[in-house]
Structures are given as structure tokens and as C-alpha cells.
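Student: Just below sit the structures, each encoded as C-alpha cells.
Here, each number is a calculation from the coordinates, and none is a lab measurement. The shown structure was predicted, so the numbers you read here are calculated from the model rather than taken from an experiment. Cβ atoms are built from the backbone, for glycine too; each structure is taken alone.
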Structure P
Amino acid sequence: MVIVMQEGATDAQIQNVIDRLIASGFDVHRSTGASHTVLGAVGVHRDFDHRDFELLEGVREVMRITQPFKLASRQFKPEGTIVDLGRGVKIGGPDVVVAAGPCSVESREQMLAIAESVAKAGAKILRGGAFKPRTSPYAFQGLGEKGLQMMREAADKFGLFTVSEVMDPSQVEMMGNYVDIYQVGARNMQNYHLLRALGEVRKPVLLKRGLSATMEELLLSAEYILSGGNYNVILCERGIRTFETYTRNTFDIAAIPVIKKLSHLPMWGDPSHGTGRRDKVPPMARAAVAAGADGLLIEVHNDPEHALSDGAQSLEPEGFTQLMAELRIIAPAIGRRMA
């Protein structure tokens, strides 16, 4: 249930509604917009009359939400969520924000070289995997905390933020010393213990869609984080598994406008994993921005032929620079701009 307070409702009136909701057994989440306060009441309660809340002072409207995702619903926050990283970088507003870097952190020299090139091209966030969930147990699994230290050093030197994948609740506290955004990979989208742990922190979380997950399942996974009190969630379409074999996955561009209509959360696209082919990344990145993506996650490697993971889908620095120049032309055509 969502309760929209009247413009100018007093703190006492708002608190009275909150107290009544809690007394009725609901968990209450408050969203304060430019002109209205919205209260999200979460809980399974069939024996209450929503009209009782409509009559409370300061209440403008009461809506019962039929979707299973309550806090992620656009009804809860119609104006949309903006995740503010600081230094003028905001995700979910008019800017399209790009995160770029290698699939895996391999060495200090590699991270410094890539960070310099993507920063010059216009990326605001350095991506890199320190813990790698690989299909084969014999594949490169990442450098762990040492890799995070390398990425943090490179990001700080060139004024970038960082995003890296967290795989287990036990890693959350340690990774908080190095990353600005926690990434939840496709394989962990329904790792509910991890999602609940991330709901207890206040750093942004980039939540990727699972290999075979529906859009509703993605939003329900986000609901786990939101229900813990962390509202800084960014969703990401990274391709789903279909019967097509020419590309690594099927990049579901339609998910971008659909989810942006259903949810207030920012929506990114990851054309690198979505296609698995370097030559298909630029056209899908351009299409994602045209479809309304709030940001992109692009894999960039200074020597992709010798990358320890996913070299085939990684752009070289020159290709990434060219892509960014193209996106600066596309974004204004739909009322956006590149950060």
C-alpha cells in the first residue's frame, strides 16, 4: 500500500500516519519528494480497510499496489530515484553515466593504464572484478582484496569512482573500504542472504538481471535490498539466455523502457555481457542509450587478446573512445547528456 501525503502536510500528521501503519503491522518506508511525502507500507494484511487511512489528516491518496514489488514500484516514488555518488555524478537524472574497465583486475600496471584511458574518454566509474564467479573451477578466479587495492589506487589517481562484484555477505564489510558501488552479478541475483546484507549498508548496489530471470524477478530481488533500508539500487540488463547461439546472451533492450515504467530505480545496460562479442558492443550500447538507459557498463582492456577473462567482449581503449564520441551525439537527441 502507498499513502501519498498532501502538499504541506506537517511532520506531526506524517508521524501519525506512520504510527497507525506500524500499529496495523506494516513496515513503513518513507520517500520525500519535491512536494509530497510518500509512505510505503509493506506487509501481507488482508483484514484492514484502506479507507481508515484515507480519513487521516494530511493524507491525499491511498493506493493498494497489486504488484508483488512494493518499494521498487514507481507508485512508491513517481519522480524516480537519483543515486548521487558525489562530485557531481548522479545516476538516474539527465546524465548518462558510463562505467568502464576490464572484466578482471590483473595487475597494477593494467589498471593504471586502463583507468587513464577510460577517464580521458569520459567514463566516471572504473569497473573491475576482484572476485570472479567463473563457470569452470579451473578458470581465473580473481586477485581478491589485492585486486581491489589496485583498482582503488588507479581510480583515485584519475578521479574515478569504483564498482566491483561482491559474491558473499562475508565480503561486504571488507569491500566497503575499496568500492563506491557494490555489484551483484547475474548468478547472485537471487542470493537472498547477500541481498539482505546489502540492504543493511548505504552504498549503492548495481543489481544485474539473472541469466533466465524475468523483469518481475529482477524487481523482487531489488525489493530485498530496498526493504532493508538501502534505497541506492541501480538495475542492470546484461542479457538473458535464449535459444540463440550466435551471441553469448540475448541483450533484452526492451527491458530498459519496460522497467523504467514499472520502477523508479535507475536502469543500466551491459552490452559487453549482453552480446559477448567486441564488434557488437558499440551498436548495442548506442541502442541502450536510445532506449533510455541511465548508464552503461562497458568492458575495456588494453590488451584484450591476452586478457585473463572475457577478452573477446572487451573493447580496446581506442574503440571505447570512439564509442563515447558517438554516444555524445545520440544522448541529446533523446533529451539526455553524457556525464
Structure Q
Amino acid sequence: MQKKILVTGGTGFIGTSLVKRLVSLGYAVRVMDNNLRGKTERLESIQNKVELFECDIRDKNKVLEACEGIHTIFHLAYLNGTEFFYTKPDLVLDIGVKGMTNIIDAAIEHKIKDFILASTSEAYQTPPVVPTDETVALTVPDVLNPRYSYGGGKIICELMAVNYGRKHFGRTIIFRPHNVYGPDMGTEHVIPQFCMRMNDIIKTNNSEVVDFNIQGTGNETRSFVYIEDFTDALILLLDKGENQNIYHIGTEEEISIKQLCERVGEVYNKKLNVIPGELQKGGTVRRCPSIKKMRNLGFNPSTTMKSGLEKTIEFYKTI
């Protein structure tokens, strides 16, 4: 019998992609989510092939029930989206820390073998070395800045996973996503926000060159990984990930925010006059992961930024 997998946050953007891939590979999958940001409609095509368990990760008894009969947990449930870090930091921590406590307790109670935790590149904030590997120090630069509610909560989760895992789990794995993007990723991230602004611009502006305001100078950098490539990496971790290990998942193609604007504009057949603005306090100037550990497992992201953006923008043109 194929081992049964629980995906918390399984109706979210990343969770949905993972669940669909697991089902396609023949796994029995239980999905837990309260749909605060997720949508069960994302799983409509496979609704008869998964077990949907609607509950809040902060509900201890429900989480205990959801973990019964499970072999492997992918713990993705968290409140993501940069705007929430600033506007709802208490909720970010409430969901993150209480949720982690509940899922760890339930996993121990049911003697679950594998625990795979979604962390974040925000856990190490502004790295001293780029590309950044998994040994970099985790930091909370300023406890008074609400942005760090997200990264700080994830640091707590990493510590819990590693230290409870030593005693209670056969395998504990942590992965840190780096700017995963794709269709239907929500509206709280940079690429969909750029897309929706472009949708508004092209409705009223026929000029070949249009003004486009951004936060920061535009020289800030990120690396972006398309959702299908990212999901490939998660399956590799399930199959080959090593106990008590951390893995950075992303690409090593570092691009500036100004370049990202220009690439979005190209898909819309517009040239953008990028106008710098104030960077939100705590925003990171440069971030790009080293993915050597993932490459050693066989990870080879193949979706170009051009192709990924085209697919993503096609979706956001319709909303």
C-alpha cells in the first residue's frame, strides 16, 4: 500500500501544486486547510482522489484527528504574503507558532515517520553571501519591525522541527522556498501585483512607454522559480531528502526588480519607465539561493523566466 501523505495548507498555491503531483504519482493524500487564503476550487479536477479535511491549524483536536493514519506530513500551513507581514503580524505568528505546536504534537502522538517543513528565505533576511547556502545564520534584525513576524515565526518552526525531530521522527526535512511564482498564486506578491497594475494601465494608456512606480531603487534583486519546477524539487525531497537537512529551493538566476518590470512589460508589449520609490522598512536588497544541495538530488529547474511569466500573466489578465 502506498504511504499516506498529509499536506497542511493544501488548498494554497504551492499546496495545490504539490497535492496534484502527489496524486498523479499514486499517493494517497489528505489535504488540511481552512481556506483563509486557499481555495478548494483549485483541487476540483482531483476532488474525488483526495481526502479534504477542512480545519484551522490552530485547532488542536482537529489537527490530531487529521494526522491519524498518516505516514508523511508536508507542513505548509502558514499566513504568507508580504503585505500581511506588515498589516497582520499577530495573526502571522498565531497561525505559524500555534499551528507548528499542534502539528508537532499530533505527529508525535500518531508516530508519524516523515516530517517535511516549509520554511522561507525570510528566515535569513539579508544574507552576507550571495548565492546563499543553507549554513547562513538566521536573523531577526529588529523585533519592533512587524515584517519579521514571518521570518521570526519560521525560525521558531525550524528549531521545533529539528529538535523534536531528533527524538520523534525517522526523517525531518526543511526546505526554504525562494520566490515561487505561477498562475493563481494570489494577489499579495510582487509578480501578480505588477500584472494587475499593468492590466489597469493598458485599459487607459495607449502609449508605447508608460510610467511604472515601484518600491525601492529597482536595483534590488531576487531569483524566481516557477511552480512546476518547485514542485519537482518537493518530490525529490520526498524521495531522496536526507534526515536533519535543510534545502534551498529556487533558481540561481538573479535579476533586479527593474529587470523584472521590463520583462513584465515585454509580455504586455509595453516599455516601462520605472520610477523608484521608498523601500519598505526591512526589505532585503539582494537575495539569491545556492541550490547545490538540491542539484545533488537531481534538481534541474527548466522553466525560463520568459516562459513562466507568460503563463503567469495569461492567468492574471483574466482577473
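Student: Assuming 21.1 is mean count of other Cβ atoms within 10 Å over residues 248-255 as calculated from a single structure, say which of P, Q it is. Present the calculation step by step, with values, prior to reporting the outcome.
Tutor: Details: P: 18.6; Q: 21.1.
It was calculated from structure Q.
Student: Name the one structure among P, Q that Cα extents along the principal axes in Å, for residues 8-87 alone of 40, 27, 18 was derived from. List each step's numbers first, then the result.
Tutor: Values: P: 46, 30, 18; Q: 40, 27, 18.
Corresponding structure: Q.
Student: Another one. Tell me which of P, Q gives -11500 when you compute helix-only ellipticity at 222 nm (-39500 (n - 2.57) for each DSSP H run of 4 or more, over all residues; to 500).
Tutor: Numbers: P: -9500; Q: -11500.
Traced to structure Q.
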